[in-house]
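What follows is a group of structures, each given as structure tokens.
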Structure 1
Amino acid sequence: MTTIVYPYLHRLSQGDELKYSIRSLCKYVKFDFDIVLVGDKPEWYNGKFIPTTPIRNKRFTRAFDIAKKLEIICESKIITENFIYMYDDQYFINDVYLSDLEKSVCINEIKERRKPNVGSEVWRELMSRTVDALVSNGNDIVYNYETHLPRTLNKKKLKLIIDAYDLHNAPLLFNTLYFNEYFFTPDIILEKENKIKAGIYKAMTSDEIRNLCASKLIMNHGEKAFNHPLKLFLKNTYHKICKFELNYNQDDK
């Protein structure tokens, strides 16, 4: 059994993403798993849950809130030592095995120590700070692991990262820290070969969404892409109620 952990903040949700994401697990995951939500709990959810109070009124609020949730995850007895960390806007779109999620996957190698020119201003500064922290800690080569994909983490190793980089006080991107510290080279570099991720970051038609997802394992989307065709794709693909919902009926299985 492997725990799949969702850090969840309801006010950032655009709709039923979490419900569809969880249904995608029940549809496509080919290993034994359980789910734990950390943060908020929607009314329809019928699974394990760890409540947290969100951090507010800081410049890097989300980074500090994630660090707090990670600490709670590391200390939890209901979460397996190796667990899968997943966001509510990530969906499995074909059969997925545990070995698929145990690979280290990055976007590319970061070859210049300067602030990235993509993403929000906050994210660019977080990445710049993270690269500086890794280089200062002796990492000659740094890879960008902010893939927005589910990934397998180890609680003891994660706790070492939290403590070593003082994530409660230093706003940094923990995925890039974790995988650069524990993996000498990535198993997969998406910039060179991408058989895994269907990223939808702009408005697309229904046909474009289906074609993009046909041969990939995982889909995720940005806020600007959350239009009617994408909502319809999610609704049609993940229409079946699953056991983690209150109104699940065993007879509907």
Structure 2
Amino acid sequence: MKKEKVLIFVLTHRDEWKYGYPKGYHTLWLGMKSHTIDRSYPWRDDNLPSGSLCDQNYLYSEYSGFYFLWKSLQAEDSNAIIVIDHYDWFFSKKRVFRFMLTQTDVRRLMKKNEVYFPTPTDIASNFNGMDVYALNRTALAANIDLLEPAIAKLYPEALTALREVYASHSLCSGNMMICRKSFFDGYAGFYFAIIDEIKDRIDLTGIKDRRIFGFMGEILINVFANYKKAQLACLPASSCLPIRQQISSKWREVRKKD
């Protein structure tokens, strides 16, 4: 029986990837950084025949990387499995120590559930009782209020899902996922239709962290999964340091408890 294809992408604009990945991992370079990478290397968000969003991604959010994957993987089978990690956060095996998932791990997981997101962040506990809407209004300011009318116009049947996500006190953040290509394509179409509808009205006045489309993606991926009633499960996401550094960290934790 032919094995399902697994494509694992690590989205980054940074240089500190010093540690080896398991087989099947690809670094996808984002933003202006992708211009400096060896031109023969395929996984750069500027590597599209036309329409690359690389030059629009001066903030290094997942924006241009998602667009690149959506367009460049069109020929892949809809049942291919796509994994998206980024920066120093990876879906991991949660044991005493953290290990990145292998392709075999991913195939096993996909026999159980349709989609995996990172373990939700407890917003209420970590941000003084805020819900998703209140927390994101602190990051997006009035820009957050562009999402609801855009969804009402383009995907009115998804409004209930948006309101449920806004009222929640937890959120699967990070724009990370494990899913079939069919789910990823559906989400990318949903996300970019909404962003294209509002991007000319974004106001950056007074906003310090301008990773606007990344923050919006963290909302919209949860909305899309809710709207599509995806069979969703969650996995830990962690910084998978070399084992000696993890041992040192655990030892320090134990000593503090003594």
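Throughout, read-outs are computed from the coordinates displayed, never taken from laboratory work. What you are looking at is a predicted structure, and each value in this text was computed from that prediction instead of being measured. Cβ atoms are built from the backbone, for glycine too; each structure is taken alone.
Quick one: distance in nm of label points 7 Å out along Cα→Cβ at positions 11 and 219 came out at 3.0 when computed from one of 1, 2, so which one is it? Present the calculation step by step, with values, prior to reporting the outcome.
Values: 1: 3.0; 2: 1.7.
This figure was derived from 1.
Of the structures labelled 1, 2, one was used to calculate FRET efficiency 1/(1 + (r/R0)^6) of positions 155 and 227 (r between Cβ atoms, R0 = 25 Å, to 0.05), giving 0.10. Name it. List each step's numbers first, then the result.
Details: 1: 0.10; 2: 1.00.
Value 0.10 for FRET efficiency 1/(1 + (r/R0)^6) of positions 155 and 227 (r between Cβ atoms, R0 = 25 Å, to 0.05) corresponds to 1 out of 1, 2.
Distance in nm of label points 7 Å out along Cα→Cβ at positions 187 and 203 computed as 3.1: which structure among 1, 2? Could the numbers behind the result be given before it?
Details: 1: 3.8; 2: 3.1.
For distance in nm of label points 7 Å out along Cα→Cβ at positions 187 and 203, the value 3.1 is produced by structure 2.
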For mean projected area of the Cα convex hull in nm², for residues 99-178 alone, find whichever of 1, 2 sits highest and give me its label.
2
For mean count of other Cβ atoms within 10 Å over residues 27-34, structure among 1, 2 ranking highest is 2
